[in-house]
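Laboratory data are not the source of any read-out in this text; all were calculated from the coordinates shown. What you see is a predicted model; the values in this text were computed from it and never measured. Cβ atoms are built from the backbone, for glycine too; each structure is taken alone.
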Structure P
Amino acid sequence: MGILKKVRGQEKADELIGRAYTSGRLSHAYLFAGPSGVGRLTAALELAAAWMCRVNDKGYCGECRDCRRVFDFQHPDVMLTIPAMGSTDPEDVASLIRTRLEDGVTPIRFEGNTRISIDQIRELQDRLSMKAYEDRGHVEIILDADRMGVEAANALLKTLEEPPEDTVLILLSSRWSALLPTVRSRTHLVRFRRLGEDIVRDILVERLGIEPERAAELALSSDGRPGTALARADDSGREPGDNDPASVLRMIRECASVSCALSLASEVSRKLGREGSLEFCRDMQAFIHDLRRGETGMSPISHSREETGGMGLDEEACALGVELFRKAEARLAGNVMVNIALGAAFTGIWDRARGGGRD
């Protein structure tokens, strides 16, 4: 039995973390690696709660002052480092965290070409150099750690090589291979996996109280990520944005030339950055999957008929579209330039829509 109470389906990760914690052999640095939406941040908070809790010495109680402050992102000795842009305002960070607290699923991530700067790592090191506010030490959680530049990563190496006493660093990454090898080698790897559709379905039923049939439909298009399914379950009233799948797909079809489609891909990639583009590719796959269901007479799973109507793509074109954005996602994960990865998908859709779609 491990210490994870809020994260489902990650038994191997739970066993590894729990065994180290209960035996008193917790590593000074962990790398929680896996796709977004499978519970990595929640698991990091649970480990931090166990570290700070004074009530339950075999995990955490979840009710004491320390536990509540950890899960409310208010504990003074449990801090987050979040990739940002130079223009990101502290109030933007606070607002994003408030939204996460309210709905429990919003990713703590900013759109655009965000990064973890060397200044942020120096701030982390300054915090660790000072006495903890409580008497339990420090827990530092670095989100999207692969967004560190070389300077920032090299600066963090000093802390990883000579960690202060009573300190645990937890790096989260969906692209852990993009981290410097020297950083990876100084952290203990914990893998978080995609979940089976049945587990995602059960999570939706328990969390939202929705009908099992609806939960099963959402689980089918979640890519094994309950966080994605939970977010999509509440998307029915969402106003479409400039970069929502329906709008972008319509703009691709309206392009007059391949160069226009490439320009559109460059514009989207600049707005979303690498991480945002990865999510966009997954959203496009789910959206086109719903289009394909409509072509075969079935109801959409994650989108309304109003959203999926009038796209002019037949079943064959939809199958191609899903494959194109699946390849784009893989290329992005492999560190291909964002505009190139999206450009290949956009031009492929444009070419098929122009040649084989129907009005």
Structure Q
Amino acid sequence: MKNITIKILLVMSLAFPQVSAQGFVSNVSKKGTTAAPFLSIGQSARAIGMGSAFVGAVNDISSIYWNPAGLTKAKGVNVIFDHTMWIADIKYNFFAASYNLGDIGTVGISYTGSDIGEMRVTTIAKPTGTGETFSATQAAFSLAYAIQLTDNFSIGFNPKFIYEGIWKMSASAFAIDLGVQYVTPFDEAILAMSISNFGSSMQLLGNSNLVLHDLDPGSTGNNGDIPAYLETNSWALPLNFRVGVAYAPIRSEMHNVIIAVDAIHPSDNYESLNLGAEYSFNEVVFIRGGYKSAQNLLKKFSQKDSEETFALGFGLQQQLIGNLVLKLDYAYQDFGRFSEIQKFSLMVSF
């Protein structure tokens, strides 16, 4: 079993240079060159409050998003509802549930959806609106599985279906997330890696592509209303590779501190570094802080034009009847010229 663990870690670590070799990261950020960018919006107020440095620190139901291997640490039944107040008055909702089956692993499901609201249909002839309205839809459904292969090593998989629609057009894709967590011999520091959104491309198709075209506009005797379809390109999903370390320098019955560092290697942006920390008092009160794209702070890396910076958060946890535990989390993240985002999470476990 130890040899299997080493082989899996080697495969995951070798994936990082392979992604670079394919040209996903260069001097050009490639922003706006992937489909379904909502997949890159982090879930869980706890994670955002820690500056999104979470691939190694995650040990609850939100592992479905950050690193499915962490699901093995979510005991019993866990449910989370997460609400994000995103930029431009866009809102996102995330729901997930998991059940730990013991030695045979942990299973989980998740849903991510957008709330963009209705918009007016405008044309060149009617710039103030035609009287019609339309909306945009973004959604992802996933089914996760994680298993503890050894006492110190876990691995997880999260296949997902992704859908995007706008007015009379839609696109869909299938993808998978893979992740591992390894508790090292170095004072139980956790080394973790994950690959997110590895899958097919998306192409918008639908009745909005249908137009009437004149094959020969210079002629007056032909049919100028030939039905035709506008061609749309297919776009890759936002592939993301994360590697991180989480360490707990203080561990006691009353006080616990976790610090985490994540290196991020996305296909549609520059590489970046996230830093985060969490302090908990008696497993009841949690205070968090972090910095996303911390290379801007440390002046050592090449990330440019990042709007996301510091993050703060707190949480309250209360054990109710029996083993029923209720947890509320809140996070605030500065978003530069886009003001800020706020996130609320409600988690129930039993």
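Things to note:
- Winner on distance in nm of label points 7 Å out along Cα→Cβ at positions 69 and 93 once structures P, Q are ranked, highest first: Q
- Label whose coordinates, when helix-only ellipticity at 222 nm (-39500 (n - 2.57) for each DSSP H run of 4 or more, over all residues; to 500) is calculated, return -2500 (choices P, Q): Q
- Source structure of the calculated read-out (mean count of other Cβ atoms within 10 Å over residues 61-68, 16.0) within P, Q: P.
- Here Cα Rg over 2.2 N^0.38 Å, for residues 165-268 alone was derived from just one of the structures P, Q, and that gives 2.01; the source is Q.
- Source structure of the calculated read-out (distance in nm of label points 7 Å out along Cα→Cβ at positions 133 and 253, 5.8) within P, Q: Q.
- Among P, Q, structure where distance in nm of label points 7 Å out along Cα→Cβ at positions 109 and 213 as derived comes to 3.3: P
- Between structures P, Q, the greatest calculated value of volume of the Cα convex hull per residue in Å³, for residues 45-116 alone is seen in P.
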